[in-house]
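Undergrad: Pasting the structures here.
Nothing in this text is a laboratory measurement; each read-out follows from the coordinates by a stated rule. As the structure is a prediction and not an experimental result, all values here were calculated from the model. Cβ atoms are built from the backbone, for glycine too; each structure is taken alone.
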Structure 1
Amino acid sequence: MLNRLGLIRMSGRDPREGHRVASPLELLFDLVFVVAVSQASQNLHHGIVEGHAVETAVTYAMVFFAIWWAWLNFTWFASAFDTDDWLYRLTTIVQMGGVLVLAAGVHDAMAEGDWAVVTFGYVIMRLAMVAQWVRLAISDPEQRAVAIRFATGISIVQLLWVARLALPAEGQFWTFWPALLLEILVPVWAERAHHTPWHPHHVAERYGLFTLILLGESLLGSANAIIDANNSGEHIDGLVGLAVAGVVLAAGMWWMYFSREQTDRLDSLRHGFVFGYAHYFVFAGAGAVSAGIEVELDLLTEAGEHLTATEASFALTVPVTVFMVALWLVLLRGKITTTASALFLAAAALVLASAALPIVTVVGTASAVVLAVAVLEVQRVRDRAA
C-alpha cells in the first residue's frame, strides 16, 4: 500500500549511520527561519532605540523561544525519522509556512503586545509536527509509545497557547511561562517511554548550521554600517570602525563556537537534553548581536532620539556576553583547562564591563572577543603538542 502511494515506512534511522549530513530539505527549512530571526532582531533594535530596552528584550526572548523551539523539534525528529518521501516533504513545507506566519506577527507581538498571529503561526508548525508523530506511531510499533506521547503532549499544549489569546495582555504574558515550561517538559516525558534514535553527528552539524545563520545576521549589521559609511560624508571613521568591529565579532563568535568538536557532547540522552536546551542562550545571544550593532550605528549617526550611550553599549555587550558564557557551559567546559576557562570567562566579563565606558564599548568588545579566541587557540596548540 505504501509503495503504491510513493511512501516509505517511517521508522527509526540508525544513529551510527555513516556520512550522515544535513539534507537539502533541512537546509531549505533553515533558510525560512532567517526571516523570523531577522524580524525578531530588527524589532529588538527598534524597541531599544525607542527607549523600551527592557520590555523589548523580554518580548524578544519570548518570540525567540517560539522560533527556536519549533526549529529544535523538527531538527531532532528529522535526525531520527527522516524518510524524505513526498508526504514528509509536504508536512515539512507546512511547518515552513507556519514559520512565515509567525514572522509576519513578530512586529505586532513585540511592539503592540498582540500575540495572535505569532501564536497561530507557531501552532501551525507544532500541529504539523503532531502529524509527523502520528505517522510514526502508525508506521513503527517499536516507536509507537514515544510517538503517542509526543503527539498527545504537543496537542494539549497547543490548546493552551490558543486559549491564552482570550486573556487580556497581562494575562497572556504571565501564562506564557507555564505554557513554555510544559512545552519543554513534553520531550522529557515522552522520551521515558522509548529513546528516539537521533544521530549525534547529524544533530551537532544542524546546530552548527543554525549558528552560522544567526551569525549571518551580525554580518548584515556590519554591512549596513559599511553601506552607510560609503553613502554618507559624516561619521565615516566611526562607521568604518563599527563595520570592522562587527566583522571581528562575527568571526570571533564563529571561531569560538567551532573551536572544539561537539559530537562527544551528545553521548547520552541526558547530555542530549543539556546540549539541545542550553543552546537557546547561545542562539538567542547570537541572534541579538546584529540588533546591538544596529543600535550602535543609530547612536553614531544620531538616529535614535531616545537612545543613550549606555543603552547602546549594553545592547551590544549583553548578547555577546550571553553567547560566550552559554558557549562555555555547553561546549567548552571540561574540554579546556581551568586556567583557560578562567581566562575565557574573564574575557566575557570584559565584554560586559566595556559597557561602563560607552566611548570604547565597540573596540573593547571586539578586543575581548579576540582575547577569548587567542585563549582557545593557545590551548589547542598545547593540546596538540601534548
Structure 2
Amino acid sequence: MMSSTYLSLKKQTAVNAGAENTAKEIMQQPQLWLKVLALIASQSQRIESFLNPLLAKKDLRIILTGAGSSAFIGESAQGVVQLKTGKLTQAIPTTDIVTHPELVFQRKIPTLLVSFARSGNSPESVETVFLADNYVDEIYHLIITCNKDGELADYVVNHGDNSYCLVLPEESNDKSLAMTGSFTSMLLSILIISQLDNLKEVGEQVMAVSEHADAIFASCLGDFIELSKTDFERVVFLGSGPMLGIARECHLKLQELTDGSVVCKHDSFLGFRHGPRAVINEKSLVIFLFSNDPHVYQYEKDLAVSIALDPRKINIVTYGAWFSDDYRSRLDISPRSESCKSGHFRVLSATLIGQLLGFYKCLNLGLKPDNPSVSGAISRVVQGVIIYQKED
C-alpha cells in the first residue's frame, strides 16, 4: 500500500472526506491478518494449556458471543469451531443472553464462553460475562478483544484462574464507527484457535487469503467505485453455512455506512426462496457468497441462475463463483490459489465485499465513512443501554 493513498483516495482527499480511518482500516487487513497469525502462534502453548483440559471434558459446551458485528463472528465461526473441537458449539448474541440468561445457560454443564469485543466496553458484553459466572457452576472464559484497556480485558486480570484473554494487535482496534479490521481479525483468531494442532497448514491458508485480499485491492477498487454509482436502493447478501454469518455482517456494514439510505437484507440461498425473495425489485443488487463445497454449491447455483434469468435484469455480484458466466455478474471476485479456495479462511476476503461497497457508496451519498450517522443514532460503542438486575 502506498503511504499517500488509501483505497484509491489521496490522503488529503480521504481526510477531507472524513474517510481516512475507515480507508486505512479496511486496506491494512491483509497485513493485520498475518500479525494475528504470528501473535497466536507465539501464544499457542499458553492457549493450548488453557484450552486442552477444557476440551478433554466430555460434556463441554462452547458459546460464541458478542453484540452486533461481534455476534456475527460467532455465527460465521460456529460450524467450524464445532467441527474442529468436536464440542457442541452455539452462537448466541449477548443481546439475547442479557434479557434471557435462564434460557441460555445450563448450570450443571461445563461451559466455555468465548466473548468477542472490539472495545470490551459494551454493556451487554460485560454483563454477559457476569451472568455466565452466576448461572453456570463450571464456567470458563476466552475473551478475544482489540482493546487491552477495556472492561473485558480487565476482567481477566482479576479472574485469571478460569479465563484467558487474547488482546489483538493495536491496529485491529478500529477508530471508525464501522467494524472492519476488528471483525475480520477476531473471526480469524477463533478460526485459528479452533485448529491450533494444525498450525502449519492453517498458516498457509491465512497467507493465501491475505494475498487474495491484496489482489482485490490491487484490481477491483475501480469496479467497486463504479458499482457504488449504480442506482440501487436494496441490497441482498446470500450465503450458506459460515458464509451466512458473513452475509449478515456485509448487510450490516453497507447499511451502517450508508446511514440506512440503502436497505439491506441477508439470508441463506435456500431460505431466500421461502418468501424473502419478494424483496427484490428493479433497484436491487444481489450478492452471492458462494460455498466452496460442491454439494452445497448445487443448491446455491439453482437459485443464482434463477435470479440471473429474472426479466427485470437484477444486478448481481458474485464471490467464489465456479462458473461466473452463468450469472451475468457485474463483478466476480474469486480466490485463485487452491489454499484460499479450499480453506475455511476465505470468509475473510468475502467480508471485504460489504466493506468496500459500503465505503464507496457512503462517499457516493456524500456521507463520511468514519462517522456516517448524521443523526447520531448509532455510535462506535453502543450508548443508552441500561443494565437491569434480574430478580431471583
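Undergrad: For percent of Cα pairs over 31 Å apart, the calculated result is 35, so let me know which of 1, 2 that is.
TA: 2
Undergrad: Another question about this same structure. State the single structure among 1, 2 that was used to calculate FRET efficiency 1/(1 + (r/R0)^6) of positions 35 and 355 (r between Cβ atoms, R0 = 35 Å, to 0.05), giving 1.00.
TA: 2
Undergrad: Taking mean count of other Cβ atoms within 10 Å over residues 99-106 as the quantity of interest, name the structure among 1, 2 where it is greatest.
TA: Top value of mean count of other Cβ atoms within 10 Å over residues 99-106 goes to structure 1.
Undergrad: If FRET efficiency 1/(1 + (r/R0)^6) of positions 203 and 323 (r between Cβ atoms, R0 = 35 Å, to 0.05) is calculated from each of 1, 2, which structure is the one that comes out at 0.70?
TA: 2
Undergrad: Hey, helix-only ellipticity at 222 nm (-39500 (n - 2.57) for each DSSP H run of 4 or more, over all residues; to 500) derived from one of 1, 2 reads -14500; which structure?
TA: Of the options listed, only 2 reproduces it.
Undergrad: Also: One of 1, 2 was used to calculate mean count of other Cβ atoms within 10 Å over residues 19-26, giving 24.1; which?
TA: 2
Undergrad: Which of the displayed structures (1, 2) returns the greatest value of distance in nm of label points 7 Å out along Cα→Cβ at positions 243 and 259 on calculation?
TA: Greatest value across 1, 2: structure 2.
Undergrad: Taking mean count of other Cβ atoms within 10 Å over residues 131-138 as the criterion, which structure among 1, 2 has the greatest value?
TA: Evaluating mean count of other Cβ atoms within 10 Å over residues 131-138 on every structure, the highest lands on 1.
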